[in-house]
Every structure is written in C-alpha cells, then in structure tokens.
Structure 1
Amino acid sequence: MSFALPHLTNGWQVDQAILDENDKVVIIRFGHDWDEDCMQMDELLYSIAEKIKNFAVIYLVDIDEVDDFNQMYELYDPFAVMFFYRNKLIQVDSGTGNNNKINFRITDKQEIIDVTELVYRGAKKGKGLVENIYDHSTKFKY
C-alpha cells in the first residue's frame, strides 16, 4: 500500500513536510519501499490514515532515494517510523532503548493509533518524550 500514501522524494520535501504542519503530528516512515517489513508497516499506516487524519499526517521516504537524513537519524534498520510536531522530533519510550524512532514491527492497528494519539497529546503539552502505554522491552527475546 505504499503507493497510496504520499512519498517525499528529496530532502527539501521532507523538511517542508515537517516545517509546514503546525497543528498535526507528522509521521514519517523511513525505509525501503521493496522491503517486506516496510511493506507491512506501510499497510498498517494506510489502514489507519483515515482514522487519524484529524490530528496526524503520514508520509513515506525511501532512504535510498533520500539519504540526507540517514546519518542524522541513524536510519540503518529496514524501516523507522518517526513522529514530528511543530518542527520537533517527538521521542517515544517503548522500553527498547531507542526513543528516537519505532524500528520494530507493530501488527495491531489500535496500538499505532494509540501511540499517535499519545504523541499528539504529549506534544500539545510541550513534551519532547512520551511514554508508550505498550511495553516492548520484553517482546523480543534474544
């Protein structure tokens, strides 16, 4: 479903998407359009886009095509979902140790809706870090 969500094809478009939105959370999925994990995340984001349209917008960025942010945001995983509000990165503490981005697979629609709503409410209050109500610290056992 990556074709159904808007793609940003250069660094300027990414910057403008983050800068121009003042009232909504900007969700950007960085990754590869051909990657299976990325496709599943795109499917999930597409399925919730209509439900969160009042407080969030979703964009996709292929990190091979737009590599301006790879080093800045440490984009080395198959995909990374990041949240911005009023030109500020909103960190999400999910218990994984990496608060800058969500780089693990989420399969539940309600979970990503809740996280987006949590980010929106926290960002409106001026918070730069919100604590996820879903704990992923013990989800993956290595």
Structure 2
Amino acid sequence: MTMTPRTISTLLTYCGALPFWLLAFAPSTVLGFETAPAFLSYGAVIASFMAGALWGSAQTGRGDLVFIVASNVLALIAFVTLVASPLPIALLVQVLLFALLLIADHRTLSTDLSRQWYWKLRIRVTALVALAYGVMLFRYAF
C-alpha cells in the first residue's frame, strides 16, 4: 500500500473513531479510570481538533468570517461539555457538536471536487462516532 496523504488521512480518521468504540464497550472502570468521563474527554478533544481544522480552513480562504467565529464557539462548547452534567446531556451536546462540525465541513468541501473523497469519509466516520454515542447514551441514560 502506498502511503499517500489521502491514505494516511483515511487511516488516521478511522483510527480516531476507534477509541469511541473501545470506551463505549469497556467496563465502567478500567485500570482505575472511569470510561464515561474518558469517552466525554476524548470527544471534547476530537471536537476541538476538528474546530481547529475549521479555523485553519477559514485562514486558507475556504471559509469566511462565520467559520472563524464558529470554530471558536464550537471549541468552547466542547470544553463546556466537560463540566456539564448530567452525563447524558453532555453526550447529547457532543453528538450535536459533531453534527454541526459535519455541516460546516460540508459547506467548505461541497464545491471542492478534489476533496469529495474526504467528504464521504467524514460522513462515514461521523456516523460511526454517532453510533458510539448512542451506545453510551443507552448505557448511561437508561
């Protein structure tokens, strides 16, 4: 397999979804760590990373002022989920945050035919992550 930027991006994107699933199906405590807060923390880190990518897109001309402001607001929302309670509310806010990030990516990618592969990847991985959130919500809300 040739390691192109596209191949590496695809691999890293799927690898980034893996901890969501590992934590969703892990026991409630692993090696002294509670998995629900770890899941939430990982989600906040990934959402903030993606908000930063949105910021970067805006800086390179693929977004406008709305994207610059949105990137900051979305990163702050990710942070707030770390201190929000109860847990099911924080999980719901994060999954909505990932949906908003997907919508923002659609706006930046929809006109770039050379990056349609990435848009399709984002849809698949966001769906996988949303399903992991569904598992966590089922575990902790019911």
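Worth pointing out:
- Kirkwood radius over Cα pairs in Å, for residues 37-100 alone derived as 13.3 - corresponding label from 1, 2: 1
- Value -28000, calculated as helix-only ellipticity at 222 nm (-39500 (n - 2.57) for each DSSP H run of 4 or more, over all residues; to 500), assigned to which of 1, 2: 2
- When FRET efficiency 1/(1 + (r/R0)^6) of positions 21 and 61 (r between Cβ atoms, R0 = 30 Å, to 0.05) is calculated for each of structures 1, 2, structure 1 comes out greatest.
- Ranking 1, 2 by percent of Cα pairs over 23 Å apart, the structure that comes out highest: 2
- Structure from which 3.9 was derived, distance in nm of label points 7 Å out along Cα→Cβ at positions 13 and 29, options 1, 2: 2
- Structure from which 2.5 was derived, distance in nm of label points 7 Å out along Cα→Cβ at positions 5 and 45, options 1, 2: 2
Read-outs: derived from the displayed coordinates by stated rules, not from any lab. Since the structure is predicted, the reported quantities are computational estimates derived from the model, not experimental observations. Cβ atoms are built from the backbone, for glycine too; each structure is taken alone.
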